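Each structure below appears as structure tokens.
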Structure P
Amino acid sequence: MNEEEIYEFDLNGYIILRNLIPPADVARMNEILDQDQAGDFPHSFQFLKLDPMFMDLMAHPRTLKVMRTIIGDWLRLDHSYGLQMTNQTEVRENLHGGLRTDQGEHQYQWAFNQMWNGLIVIMYALEDINPGDGGLICVPGSHKSNLNTYKPSVDSHLVANPSFKAGDMLIFTEALVHGTIRWKSTKRRRALLYKYSPGYSTWGKSAQLDQYLDLAQNDLQRDLLRPPYVGQRTPLDFPEA
């Protein structure tokens, strides 16, 4: 990340990076998901096993370069899932998360001239999200709030509803207050979420990643699937972005 991107992430608790997935790959991913779902439309779904391109996306060089700044050399994949909605999807509109929630795992701080984070969310949009469509909402800057007993209403002027195009990448810290509102567009919402943790930490059960080890195509992917530990852990061999 350059200085401007670090400033934006520190200021807001999230940042959008454009055009990370090429249009042809977005189209292919949607095709694979449509075939797997076979006419169904689950709100949440698993996808890592469906095709090697999803494992490749887990270790995308540009993504890992950003994660190296945000988390450091000791990062790991914590868990992943997909989300999709239509304007007929029932949604419990909400805001959740925030600094030091979930037993203190959701953290954000600066020390020794660098940021220190807990769980980080990477959301890849596979469909456009236009202003006013709904879906993801957040409270910019709330990852540094000193009053974690209060959350605004979902229609507060403090709440943002980020918009981005298919192929864009949204990154946010779980220390950011965030949530969901009803999807209003006549088109569907679909996104892939990869969540990364520091190498010593886990939010999900680490054993759930064992099912993906046989799908790993190289040492980098296998290293991202390692369980959390500190002693004798080696940093990732980061690819060139």
Structure Q
Amino acid sequence: MIKIRSIIGIVGRLYSGESNIICVEEIRIAVIKFGGIPLLILPIDKEELSCKNLYSEEEIKDLESVLSLCDGFILPGGDTWYSLDEVVIDYAIRYDKPLLAICLGMQTLSKVLSGEKRIGYDNTIKNNTLINHLEPNKDYVHSVIIDKNSKLYSILGEEKVTVNSRHSYHVPELDNTLVSARSSDGLIEGVELKDKKFIIGVQWHPESNLEDEHSKKLFKSFFDNFKYSQKFH
């Protein structure tokens, strides 16, 4: 009897000034720590990762043949999202596969949930509030207020938590039923689909502070959606 661990698709990121698409190492470590197998999701039939490179229906089918190998998905933070991110989100929603979207990933998820159809188009807004949301070297930067009616609240078990923060842009307002958390200056810090098993996005980086109890709870809840399957020889 062999136990098969869950395969988690991690969308690759291309950072400014870099020539390589990478897997965010903290995400890979988190997936392994919580018992998953990381699988890097890359563009198919594209010579470069670009906002202008949209997928044809045939290319989406090819990409979905890769996505079908995955039990769930993680969209990491980064500099820019692409049509690849949006294809993954659409697939996860359609097939109700768990999706954890982090920072930039949450912003992409928010755009898809808003109904914005301009694929690859960044609709975020430059931060201009009393809180400095770009403090990459701190484990704890500001508090977040969790909606008591949200899945996120049922996972974290608290109405107010303190998180790290390293984003210069935030998402525009959404239908409030999609919002699960806000910072004290009113910016959206969490989004979710309540009618799905686990389609959740957070603006902070739980993978960067895995010793934090709330980070542990979030990743544990994500992985609780997967059951070990068994194969017999």
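Please treat every number below as a calculation from the coordinates, not as lab data. Predicted model only: the values in this text are computed from it and were never measured. Cβ atoms are built from the backbone, for glycine too; each structure is taken alone.
From P, Q, which structure was P(r) over Cα pairs in 10 Å bins from 0, in percent = 8, 34, 38, 17, 3, 0, 0 calculated on?
Among P, Q, the structure yielding 8, 34, 38, 17, 3, 0, 0 for P(r) over Cα pairs in 10 Å bins from 0, in percent is Q.
Work out mean count of other Cβ atoms within 10 Å over residues 166-173 for each of structures P, Q, then name the structure with the largest result.
When mean count of other Cβ atoms within 10 Å over residues 166-173 is computed for each of P, Q, structure P gives the biggest number.
If we compute relative contact order in percent (Cα under 8 Å, 6 or more apart) for structures P, Q, which one ends up with the highest value?
P
Output the label of whichever structure in P, Q has the greatest value of FRET efficiency 1/(1 + (r/R0)^6) of positions 190 and 214 (r between Cβ atoms, R0 = 25 Å, to 0.05).
Sorting by FRET efficiency 1/(1 + (r/R0)^6) of positions 190 and 214 (r between Cβ atoms, R0 = 25 Å, to 0.05) in descending order puts Q first.
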